[in-house]
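What follows draws every value from the coordinates through simple rules; no lab data is involved. The model shown is predicted, which means the values in this text are computed figures rather than measured ones. Cβ atoms are built from the backbone, for glycine too; each structure is taken alone.
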Structure I
Amino acid sequence: MTPRSLFRAAAVAELVTWTMLIAGMVLKYGLDAGDWGVRIGGGVHGFVFLAYLVVTTVVAVNQRWSAGTLLLGWASAVVPYATVPFEVAVARRGMLEGSWRRSPDAHSGFWDRLLFFVVRRPVVAVGVGVVAVAVVFVVLLAAGPPVPRS
């Protein structure tokens, strides 16, 4: 899997889960069908949102994006349906070209070395990534919504 294909998959997954969350909100607030749609759509969307942030960070390090581009990538996950246009924009600029970097060069730092570990051990890295996202997700669920329920 190339950086481009991974990033595209994450962007599309984020778009799909936005649709799930919005559909759940329409069911809850528009059709008074209860909150089950928001609970399911929101939960899936929250998990994919966190995963998208991780994927965006890994791809940004590999492709040596500027901090501004990375921040814009993260921000695209907050705006409904913005991840795919962001992916298309960086792809058109050639910012997703190439394969995974696997060895250090004169510009390599801590984040590059972490990237090289991830690229050399993808199964371990994916496992650690999924567990890390799941832990953050569970902590956020336990913390509850940002406003008290009425």
Structure II
Amino acid sequence: MTTTLPDTAVVLGADVPDWRAAVRESGRALTRAEVAEPEYTERMIGVIEEFGAYVVIAPGLALAHARPGPDVLGEGLSVVTLATPVDFGHPHNDPVRVVIGLAVANAEEHVASVARLANVFNDLGVIDRLAQASDADEVRRLLGVPEGTGA
């Protein structure tokens, strides 16, 4: 299955006070894209509270996610760029400027989706370009994902 990124799943220049609000913005975008229920957002936050800022996978980039569960309706991404970067508590990769939300319905999708994203971010310049993106089409081009559908 190919992950899509509808306009409803892209938020550019979000003004958030902290990492929890950044993850909530990402979760709301996944909900608008109809790939996750609102409860999934709180599970993403819970993962970070429990395991720490390992979701900050590169300088300026967080990959917010949680395990598959009944609150995941399908595979999907959200992208949130932040007007002002926020700290997640990572010793090397803070502050975060881009939060990618990932929802997957099963473990196989999770591994495949993370592998696809890892390939995109082999070029660390992509994070800067995402942070400065002016529209959803540019975000999709940078990530190499189709528009898809959404609410």
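Given a value of -11500 for helix-only ellipticity at 222 nm (-39500 (n - 2.57) for each DSSP H run of 4 or more, over all residues; to 500), point me to the structure among I, II it was derived from.
Structure II accounts for this read-out.
With FRET efficiency 1/(1 + (r/R0)^6) of positions 28 and 100 (r between Cβ atoms, R0 = 35 Å, to 0.05) coming out at 1.00, pick the structure among I, II it was computed from.
Working through the options, I get structure II.
Starting from the value 54: which structure in I, II was percent of Cα pairs over 16 Å apart, for residues 52-131 alone calculated from? Spell out each step's value before the answer.
On the way: I: 54; II: 50.
It was calculated from structure I.
If you rank structures I, II by mean count of other Cβ atoms within 10 Å over residues 12-19, which sits at the top with the largest value?
Greatest value across I, II: structure I.
Please state which of the structures I, II yields 25 when relative contact order in percent (Cα under 8 Å, 6 or more apart) is computed from it. Let's see the in-between values first.
On the way: I: 25; II: 32.
It was calculated from structure I.
Quick check on the output: 34, 32, 26 is Cα extents along the principal axes in Å, derived from one of I, II. Which one produced it?
Of the structures listed, the value fits II.
Computing mean count of other Cβ atoms within 10 Å over residues 20-27 gives 17.4 for which of I, II?
Only structure I yields this read-out.
Just checking, which of I, II has the largest value of mean count of other Cβ atoms within 10 Å over residues 60-67? All intermediate terms of the calculation are to be shown ahead of the outcome.
Numbers: I: 17.0; II: 22.4.
Largest value of mean count of other Cβ atoms within 10 Å over residues 60-67: II.
So volume of the Cα convex hull per residue in Å³, for residues 92-139 alone, computed for just one structure, reads 120; which one of I, II is that?
The read-out comes from structure I.
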